[in-house]
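**Q** The structures considered in this document are given below.
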Structure I
């Protein structure tokens, strides 16, 4: 059995592939970003998951994850997975690798991630190149879930949210300054907490104030993370992630402003990753 994982900071989707039966089963856990979890926490969460009954039968694990950007960070994931999947060979790679493998169509492309966080790279089928750094949820993550979450909370707490939206927001979340401060400054996974408010934006995105917020955020992302690549207007630009999926119309609109060609917009790359590994004979 082979296990393939696509992990953001919020959620991890697992595909269990049985080569002999050509059968795929899907599972979900919390996201394992090594900047926010350690090896013990990974092992502990997996112990409570539906993957436990297959742990000893899995021979290979291919993990693609947010935050897996260095040998040091990858080691955190590798140790956590090795402790749980003790009979498996473990490979760990960045979630940008997953985005590239899931969207590549034989031509040079720019791959973007808009999920809990955001990122981009250039991919020619062999090499991944990054021209702009991913600065994380405090300084960067433009047009991501946590980026928009911060914008929404700022608007709400500063009484700049239109009354109709404010009433609905309060009924939905009932968030206070105290709740906000504890979750952002004292508890674990503040980026996940902030990204949780993106759902409200997605549900009310047709409102003029949110349309402006969305488009300005996307313009910032295009300017910083797409225009930094040479010949960006000649490459297909692919997007991965739930934020990209729910903002597809707005992405296509802003792309026209930048004279960009949009390729695929995929919520979750896991099915394409399974196909890739099947073709590779893994």
Structure II
């Protein structure tokens, strides 16, 4: 069984999106694409001016967006008629398929907001499928807890705990891990998957080989392997995310991700002529 090691350590890049929401972007810039992951943003601030503008109505086609709220409240509305208010610990998993127009707006006017949004690619055969909005209340997500760690399972399986997202084509793993100092997380990853860790806070050591110090808000790309070992150099909190590559060419056009440039142009045309949302 091969060990999983650190492939690359990346500092997220300060950016903004929506109506001026300040965030840190890693996947989507460096690296541009980690099949099947298209983008990863961390948004968070105690200053309401950094998030109060939210994400007004905007379109998507050909992707899935996974929003995980660590702290704060956001309200989702979309063109399918779905609505949902996200609170601390909640997840929304949106399959945009053939096209969806949605908004995500803060329902708080002060206090700390902190969360993540991950974009997953969809295979060509599903890119024009019917959009679907899945709201996952924090109470529906189970955790594994022992004296060394706490693992919240959003997707995949840890020990005997299985996440609520099942039967997905990329067989995703999405864990929120809190690790005690000098304790370990050991997990067997599928060798077929591309995987990464996003360190939220603390310091960790990964694998058996030496690597540069990893502390606070870092994206760590992992080598393909099976035996993952993470040591808490201090108390640490991180996301462990993995998925099976789709292996198809992609074409990007802002909020649209398809397989060809002509499909991107079609998405833009559909949006502007009012035929974007399929009935």
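**Q** Where is FRET efficiency 1/(1 + (r/R0)^6) of positions 38 and 182 (r between Cβ atoms, R0 = 35 Å, to 0.05) largest, in which of I, II?
**A** I
**Q** I, II: which one has distance in nm of label points 7 Å out along Cα→Cβ at positions 110 and 238, as calculated, at 3.7?
**A** Considering all the candidates, the number was obtained from II.
**Q** Out of I, II, which one gives 19.3, 59 for Rg and Dmax of the Cα atoms in Å as computed from the coordinates?
**A** I
**Q** Consider the structures I, II: one of them gives 4.7 for distance in nm of label points 7 Å out along Cα→Cβ at positions 70 and 206 as calculated from the coordinates. Say which.
**A** Computing distance in nm of label points 7 Å out along Cα→Cβ at positions 70 and 206 on every structure in I, II gives 4.7 only for I.
**Q** May I pose another question? Please state which of the structures I, II yields -1500 when helix-only ellipticity at 222 nm (-39500 (n - 2.57) for each DSSP H run of 4 or more, over all residues; to 500) is computed from it.
**A** Derived from II, not from the others.
**Q** Between I, II, which one scores greatest on distance in nm of label points 7 Å out along Cα→Cβ at positions 46 and 126?
**A** Comparing I, II by distance in nm of label points 7 Å out along Cα→Cβ at positions 46 and 126, the maximum is at II.
**Q** One of I, II was used to calculate distance in nm of label points 7 Å out along Cα→Cβ at positions 222 and 254, giving 3.6; which?
**A** II
**Q** Ranked on FRET efficiency 1/(1 + (r/R0)^6) of positions 118 and 158 (r between Cβ atoms, R0 = 25 Å, to 0.05), which label among I, II comes first with the largest value?
**A** Structure II comes out on top.
**Q** Comparing structures I, II by distance in nm of label points 7 Å out along Cα→Cβ at positions 14 and 102, which one has the largest value?
**A** Largest one: structure II.
Values in this text are rule-based calculations from the coordinates and carry no lab data. Quick caveat: nothing in here was measured; it's all calculated off a predicted structure. Cβ atoms are built from the backbone, for glycine too; each structure is taken alone.
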